[in-house]
Structure 1
Amino acid sequence: MNDTPIHYSGPERVFSGVQPSGALHLGNYLGALKKFAVMQHDHECLYCVVDLHAITVPQDPKLLKQQTREIAAAYLAAGVDPKKAIVYNQSRVRGHTELAWYFNCVARIGWLSRMTQFKDKAGKNSEAMSVGLYDYPVLQAADILLFKATHVPVGEDQKQHLELSRDIAAKFNNDFKVPGFFPLPEPMIKGPGARIMSLRDGKAKMSKSDPSDNSRINLTDTPEQMAKKIKKAKSDAGVIPETEKEMDDRPEVQNLVGIYAALADISDQAVLDEFAGQGFGAFKPALADLVVDKLQPVSDLMRRYLSDPEELDRILAAGADRANALAEPILGDIRKVIGFSGA
């Protein structure tokens, strides 16, 4: 269905969101936050703290509020300008839940049953999981299409959900005979830092939920903690190779070289050209220095923003006003298309 020709002729718009659950880390910074700051200069961007997604599993209300502020602080510390991009938290814009219900009536059970993320998260306890956890890809589609976003920066693990968003958009357009009403959003995955792996296992993605704190560099780590984690990161007994091909069966080497490349804004091959033939006793200290140099300013800014929660709340509220102003006319058109009386 997602091969339907795109007739959408509206403006290009970027939407992305980060869930307020657990500490943000180097992978979040390189894979998302750093790119958000760059994209705001060339695109109309909305960056959301997706607190509605967070409650698909039990949350401590006080902690949820604090973590929502932490995500907002991370956006700002990474260089997102709330005067350029729209920065807000999802629960302040009720259109997200309204459109999610409409899309629940468009999406099909079979589509959701194929979502591998739910299977991974639920495991053998799927019957005990919330309906929200099962259904959250539909809310994700609503997040994107509420603003008729055309592009979504996503990791590989979310690509299937974006395909669902495209299917829902295409089916809505077809069912209600409004070709091109919704765009079929395109993924933005390419670029350095798209997939940063665990410092303890080069085959596993760096994750907030990993029980080992040494598996990741947290944005709130001290310079000493950052350097120590890099120096303890898993590697192997070999040396830095000369070509990228030689890293194919060395996932930890590939990861550490990729981190260096993403932070330095150079290619993996450029890193290899500089360090080829050297052991990790030389490479890791250089990488540690680079990590500290690039992340410490972000960490310092995050702490500064977090020291003023009222200002963070003001920024989120102002962003929500802008998001609501953008969403309401689109919601009005959707209600008319569906046929609601009074729309």
Structure 2
Amino acid sequence: MVTKKALLTSVLFTASVSLAASVNGAGSSAIAPLLQDWAQDYVSYTTVQVNYQAVGSGAGIRMVSQRMVDFGASDAPLKPSQLKRKNLMQFPIAAFGAVFAYNLPGVDHLKLSTKAVCGIFSGRIRYWDNPVIKAANPGESLPHLPILIAVRADKSGTTYTVTSYLVKACGSQLRFHKPSKKPFWGLYNIVAAKGNAGVAAVIQKKQGTIGYVEYTYAVKGGLKVVSLQNRDGYYVEPSLKGFQSALKYAQWGPENGFYASLTYQPGKETWPIVGATWALLPKEKVNRNKMVMEFFNWGYTFGDPIAKKLFYAPLPESVKEKVRKMWVDYKYGSNTK
């Protein structure tokens, strides 16, 4: 539903949109399908072309920090001190679910307990017919195949989201002890690929592989996806409802750059690996920022059906209103430094 306040905010920025023909962004591959679909609809309404490069969160942060693009997008939010140092503003776009996709012949419904996931990513579980995995899959004929783990080769916000989940769920069992866009896995059975699409391609080609991708890539690629044991002990399948459940526990606010962690949250239906993507804008680029904000305001106002179709969880209306207020304060304030 379009609120009067949302339309008012749209009017506040509309005058700036007509001043340029294009807006350029780069970063997260996880959010790329949503931004690209939003851009396709947006240009038909406004004639403003939004060009987005899915180069990974790390590259997106670098490119916006060097003022190579109008906005960056990262699945790993920057802390307030980093935003201040880089003179950037930050706000969330939408949430997504990261999933473990796999390639095991004859196994169509794989469940992994938290113990099994931690065993795989710590290197303690090396074959698919390990008793820990078999315990949760009594009806499946698990092959004696070595486990190959597909990860991202680039600095990735999806990796940051997955490692955030793993650190919370597995603790000291892992080689790394904090979320990272490119961690030291410390495992021999690793294959790395660039982007969500690259990891999905590896999983499709190599039997015995498990890897993590944003859920839309798994659906589009026809990949089989693991059912995971969540924080409360329930086995859940990835779903928009499960992703949205994690949003209930986030404390969003402009005072900390809308920084939030959505992984491994409680709830019977909650999917345990939920992340969000944040937009990053150079604070001094006032005129360009007005155009970027107008695009995201359009997405907030009219883009939720597109997001849900692609399995992205739209932000709660209360969060959108906080972001819109920040935009209005930015336009009429002097907070460009």
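Throughout, read-outs are computed from the coordinates displayed, never taken from laboratory work. Bear in mind the structure is a predicted one, so any value in this text is a computation, not a measurement. Cβ atoms are built from the backbone, for glycine too; each structure is taken alone.
Cα Rg over 2.2 N^0.38 Å, for residues 77-236 alone computed as 1.07: which structure among 1, 2? So the calculation was done on 2.
Structures 1, 2 were shown, and helix-only ellipticity at 222 nm (-39500 (n - 2.57) for each DSSP H run of 4 or more, over all residues; to 500) at -15500 was computed from 1. Among candidates 1, 2, the computation of distance in nm of label points 7 Å out along Cα→Cβ at positions 29 and 229 that gave 0.9 used structure 1.
Among candidates 1, 2, the computation of distance in nm of label points 7 Å out along Cα→Cβ at positions 165 and 213 that gave 1.5 used structure 2. Source structure of the calculated read-out (distance in nm of label points 7 Å out along Cα→Cβ at positions 61 and 181, 3.7) within 1, 2: 1.
For which of 1, 2 does log10 I(q)/I(0) by the Debye sum over Cα atoms at q = 0.07, 0.10, 0.14, 0.15 Å⁻¹, calculated from the coordinates, equal -0.29, -0.57, -1.05, -1.18?
Considering all the candidates, the number was obtained from 2.
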